[in-house]
Structure P
Amino acid sequence: MANDMEANLLRVRAVFHPEGPGRDVPHRSSGELFSDDIHVYFQGRSWALGGHHYGREGLERFRAGCRKIWPEPSRFGDNRYWLCGDTVAIEWFSTNETWKGRPNRNSGVSFWKFRDDQVVDWREYTDTEFFASEHAGWREQFGEEFGKALPNWPKPAMPMYSRAEDHEWSFDTADVEGEPIAPPGMKASLETMRGIFDPALRDPGRPRKPSNRATFTDDIRISFQGRDWGLGGHHHGREGLNRFMDGCRKLWGPTPSEFVKTSFFVGEDSIVMEWHTRGVNHRGQPLRNSGVTIWNWRADQVYRWREYTDTEYLAEVMRGWRQVMGEEFGGGLPNWPEPGDPKYPDPHSHE
């Protein structure tokens, strides 16, 4: 399996970087790389390509929708890749231009699960609030004849997530097979994070977050996408870390969220965790969510922490966060000033 997945990794890299590593390795075109029973899932209820896409027909409609949104192919740079079992994790960084002529840049994480040499499950985590904002008007661009077969064609009722079960997640299909293989220098770091987050291993008496703040360097950089919710933006250094963690307790109340499933991917100096949680917010509303955490390590400490999840969802279920936090505390957060309209006046500066 390991050798097969190394070959699949080259195929993936060749799709994202046709001139990069793997260019001399025979590989399928991006369409042929996927199985006829492919399942594609993107978070987000307001933008064009959110939801579940099934089989060859769903895949081809999804790909045609991409071409309608981004007439020229996206350009990728500085992508990162991890292997675990039968799945490749890809952190991607893209620039493109929408049909409106507006330049964009974005980042996210894809999980491509393989059966032999074809992808059978594709899960995507990225800034859904940004997508909803930048791609507003997509129904007019697509037209009913094309768009009505897409999961998000019917406009959602507001609020979109009045019940926990209204929020789709990939809990049932996100089954990475195989244990993560950690390089020697990362085994202790993996053990630390699995002990905290893996529901099969976690000691119930320990907190759900790495609350031992010595796990993080004094120059830690935390990045969360999203402009409408309390903890989006960049948090720097020990002061930013402390404020971020205190903000988590304010937003999710006294009861920590439960991690019901986690999968880990390990690189030479990084750990990727796909997570699925359920809990309640500061209003006592039941929630469920999924996303990706990436920790970069320097020796035995994390110096960079990046998070990808459904930011449009968080903006809705965490509304009222400014009143909960109060100006004395919340004024120090990156998102304390309310965003104007448009939220992203220069989308090419999107973090």
Structure Q
Amino acid sequence: MVNKKTTILRNLGLSYFKRILKVINGPVFVSAFFTRDCNYNCHYCATSKSQKNPDISIKQWKNIVTNVYNQGCRFFTIYGGEPTLRSDLGELLRHCIDLNMHTHVVTNGSLLTERLLEEFASYGYLVLGIGIDGLSETSFSPKKYRPELINLLQSIKERYPDNIDYSIHVLTTNENITELIPLIKAINNNLDCRFSIDPVHSSSSADDQYQFRSFCPELLLDKNMMSRLRKVIINLKRQGIQIWSPNAYYYYMNKWYNRKYSWDCAAGDLYYAINNDGSIMLCEDVNTDIEFNEFIQLPRKKRVNLIKKFKFEYCNCFKPCYWNPTNFVKHPIRSFIYQYRFK
């Protein structure tokens, strides 16, 4: 009997091939900011510092999910703020999973309980992403390694092996890069998971109105640190540690640091972001004044042209959130070859 995970992953792969062949013209990946409220105030994150509009209702969110599903999307990520602050998160997860969408929810993990995790796992299959930035709390982030949480996550994984996978999100700064290896090994030794490892990114000034990026130039990696990070990640992969982003991503990120590469952004076409008030975003960092329900009704070319008005003024970042899931669609043959070239 085919389980829920197999069905969801099969549908995800099929949606990618349909988009490559232009059978569908909607996004392959959508991220949604279920709420902008957060119980943490991380220095590098602008979420708790930005002006927030009221959250739309769970009924409106479910309608959005159905709309992107009808456009052919099968990959949906739920962000915050902190999404577990909303008591109706489970209802949205169930709706996504019932549609056989690859559902990914990202949390700081502070409010996760055994009851909540069992509820999520009972719906079918989802990926739970947890932010952990260090072995201990730092001046820039309270998201620390907690053995009791890791043990709980592993216990749930053993009870629901086909219903839940984990990704640990580590944001790397010049303050925590030295403990990256011990942090990942401590987690990997006790939890069946994969990792998403990315360098911190700062806005260019304190006045920039980004949704995620705060003004934190003192945390940025320099070119030598970025080169070192790439080598560390390659070595970790060789040791069998699962890391979300392909080696090609870190290769190009390293070139970006040396001003020898510019990201080919697919936001607004292959990738959509939706704010907590139901408006479409250029990407995870930049708001627009366009309502999603109006945007999604437009033909693809009109959607792309509309989003272009907001591009280039802000396009100076690097994020795997849209690059990884969409790069294969844009360059299927090259993506396949690159997994060998950058080993």
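Read-outs throughout are calculated quantities, based only on the coordinates presented, and are distinct from any laboratory measurement. The structure presented is a predicted model; accordingly, all values stated were derived computationally and were not measured. Cβ atoms are built from the backbone, for glycine too; each structure is taken alone.
For the reader, a short list of remarks on this structure follows.
- If distance in nm of label points 7 Å out along Cα→Cβ at positions 73 and 129 is computed and equals 1.4, the structure in P, Q: Q
- Label whose coordinates, when helix-only ellipticity at 222 nm (-39500 (n - 2.57) for each DSSP H run of 4 or more, over all residues; to 500) is calculated, return -7500 (choices P, Q): P
- Sorting P, Q by distance in nm of label points 7 Å out along Cα→Cβ at positions 105 and 201 from high to low puts P first, with the largest value.
- Which entry (P, Q) yields the derived value 0.90 for FRET efficiency 1/(1 + (r/R0)^6) of positions 9 and 297 (r between Cβ atoms, R0 = 30 Å, to 0.05): P
- When mean projected area of the Cα convex hull in nm² is computed for each of P, Q, the largest belongs to: P
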